[in-house]
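Each reported figure results from applying straightforward, stated rules to the coordinates on display, with no laboratory input. Bear in mind the structure is a predicted one, so any value in this text is a computation, not a measurement. Cβ atoms are built from the backbone, for glycine too; each structure is taken alone.
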Structure P
Amino acid sequence: MSPTSSIQKTAAGFDKPIPEIGIGMLGYAFMGKAHTNAFKTLPYMMYPPPAMPRLVAICGRGESQVAEAAQRYGYEAHYTDWRDMLEDERVQLFDNCGSNDIHAAPTILAAQMGKHVICEKPLARNAEEARSMLDAVTKAGVKHMVGFNYRFVPAVRLARELIQSGKLGRIYHFRAAYLQEWLLPHYDLPFAWRMDKKLSGSGALGDLGAHAIDLARYLIGEVKTVSAITVAFVPERRLPIGEGHGKVTVDDAFASLVEFHSGAIGTIEASRFAAGNRNRNSFEINGERGSIRFDLERLNELQVYFVDDPAETQGFRTVSVTESVHPWISNWWPHGHIIGWEHTFVHEMAHLLDCIVNDKDVAPLGATFEDGYINAVICDAILKSAETKRQVDVQPGLETERLKNYETNQP
């Protein structure tokens, strides 16, 4: 099915017709809201848009809840069975915002039906499941993306550009921590699907650590080995309905040492028990000529330091990444006017639609299912290392041409 087969529209002042792409979304809660907001904002902020997203259908388990979501967000139709939604010929891009246990089957079917796909992270509950999804999109020849939206933070893209320009020289260290606090006993949260390995695959590792792992690969390169420890601080939680408790079968936190094929070393950790950290996704990179620091809770800022700076101005300085010369900022507000977390999804969706319409590669700037698969391989290696108390080699295998050169892949 052609992604440009729908009604054509032309932006004022532009002669090129703008194709319309039908969106079918699975999930209407947190990520469903974030993705929908991006699709609705994109046409008038990323102007002229690569395509006009058409909110065709949204799907969820509960009839009344998904009907309400469809009305609230502006979708033309709603479904309670994702199979029925995928049969809707108006759906050209399938957006999977469901829980981890329903990432594989719907996404694979969508690809087999010739629909382009974006799936929230982690791509799958383990590497084997992720590989089945990678194989499906590769065979179908559709565009595919994993929702690692932090690649689309202007400050993160600027960090990548500084690294690639050689201004930091050889990279020595990468330190990343993704910290939240919402599972602290103080909040007395009940047992949920994120605490069940059968549904989620892992805990803080897949929920938060996967983002940090993706940024490590995006900025530094491929991971060679990992050594890790995981812990479940609260082994069981009360059930949300009725009496009794559910056993927590995933990690509440993990810490890992990583070695990159480039020779750099690093640490990656994540926790849902870090009091005072609402959503702190941070990293520091040290190179021979300088260093970079970033913290998502201050996402419009990048801290930089260069060893060649004059002695009287030595030290980290904060760059406000809000100038029109910075990535994506020219689409938003005058310099000094900050953007927010939700804007990362606008950038992400614009990139995907551009790749679909103009047949561009999603990688390396966007995360493909290959990236999602490698991420899952690294997550599995971290779990194996924690279980065996040994260092584990990261070995993705040779499934694609890109992965055949895994050891020399550069960001």
Structure Q
Amino acid sequence: MSKNKNLSKETRTIHSGYDPSEYYGIVNAPVVRTSTIIYKDLAAYESPDTKFRYGRYTTPLVENFCSGLTELENGYASLVASSGLSAITTALMAFLKTGDHVLLVDSLYPPARFFANRVLTKMGIEVEYYDPKIGAGIEKLVKDNTAVIYMESPGSATYDVQDVPAIVKVAKKYDIITMLDNSWASGVFYNPLDHGVNLSILSVTKYINGHSDAMLGAVVADSEKIFKQLQKCARDLGVCAGSEEVSLSLRGLKTIHIRMKEAGERALVVAKWLEKSKHISRVYHPALPSHPSHKLWKRDFSGCNGLITIVLKPYEREAVRQFIEGMEIFAIGSSWGGYESLMQPQYMEQYRSAVKWEEKGFVLRLQIGFEDPKDLIADLEQAMGCLK
């Protein structure tokens, strides 16, 4: 690969994470399935410089993937985990201990909230949620024992964009570790480490893999010190990823830029149509001027993904059921970032505590896939026939 630093990130991402000369010219890194690694002699076993020691720690394939991911996120080094949630929990465990206080954004991924409420609290860690719109005002919530500020931007379901530079400024003032779930932008439309965040967390399952066939998570660190602490915790917890999942995600990494750009363009077509629907009271998509965080999104992000959240007008439950089950292309599914269009109910009142959820209608998250937007709109329109 050329060392030309003037190459675009899209070009660098395609050509990072592998070296064909290491594999007889084979263009894709081979899948490495191993537990045991043989040492050539005792000196190699005892040497701290021996890179590959055991399959759980790392393999050439994992190194290939992490190299590409680190390039994508402009980081120091990356670590992979078996899922996005595993990446989140590992990052939190690495920098929190009994007696600490952690601030988590109220619009975070719900399973991360469950982990905080069910596990961190049992460890004697004080958990507090904050309004995603807080910005520099987060300083009022900082305590002497605040160890971590956890962000997700745009946040889950409502896509609230946080003022990351303002929050990071406060964190650095008090020597607080900052983390940001960057799955929405997936390193393509936003790089939190460039804005002073210590750890970027990614659900690789989503856009990086992109084909709905693997579970994987990752954490990208901004420095050697941060990475070593993260890596130590991951090894203590036994965190690792399967070879097949890493291989599939390395494949996805090569096309992520073009897929995300296309997904965003298609989603905007659908989102603008949805805004005009008489059946919908609210459309959440940060690229729409009507979104409360649109100005911040426009300031910090270079594009959008394929997620849209809609709030239906207050229809009866049976009408909502008929609408959802009347879809011919959209299927009910929990994930996003793949090639297929999905929808998932969102029970927002269960997932917000710092800011009470006030919307009255049924909430649905739409994942816009790579079907023709005209077909997706037609599918939504025909299913809306039951909303009366």
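Identify the structure, out of P, Q, from whose coordinates distance in nm of label points 7 Å out along Cα→Cβ at positions 214 and 278 was calculated to give 2.2.
Numbers: P: 2.2; Q: 4.8.
Answer for the origin of the read-out: P.
Taking 1.5 as the value of distance in nm of label points 7 Å out along Cα→Cβ at positions 54 and 246 derived from one of the structures shown (P, Q), identify that structure.
Checking each candidate, the match is Q.
For the read-out distance in nm of label points 7 Å out along Cα→Cβ at positions 222 and 334, a value of 4.9 was computed from one structure; give its label from P, Q.
Attributed to the structure labelled P.
Have a look at P, Q and say which one yields 6.1 for distance in nm of label points 7 Å out along Cα→Cβ at positions 102 and 310, as calculated.
P
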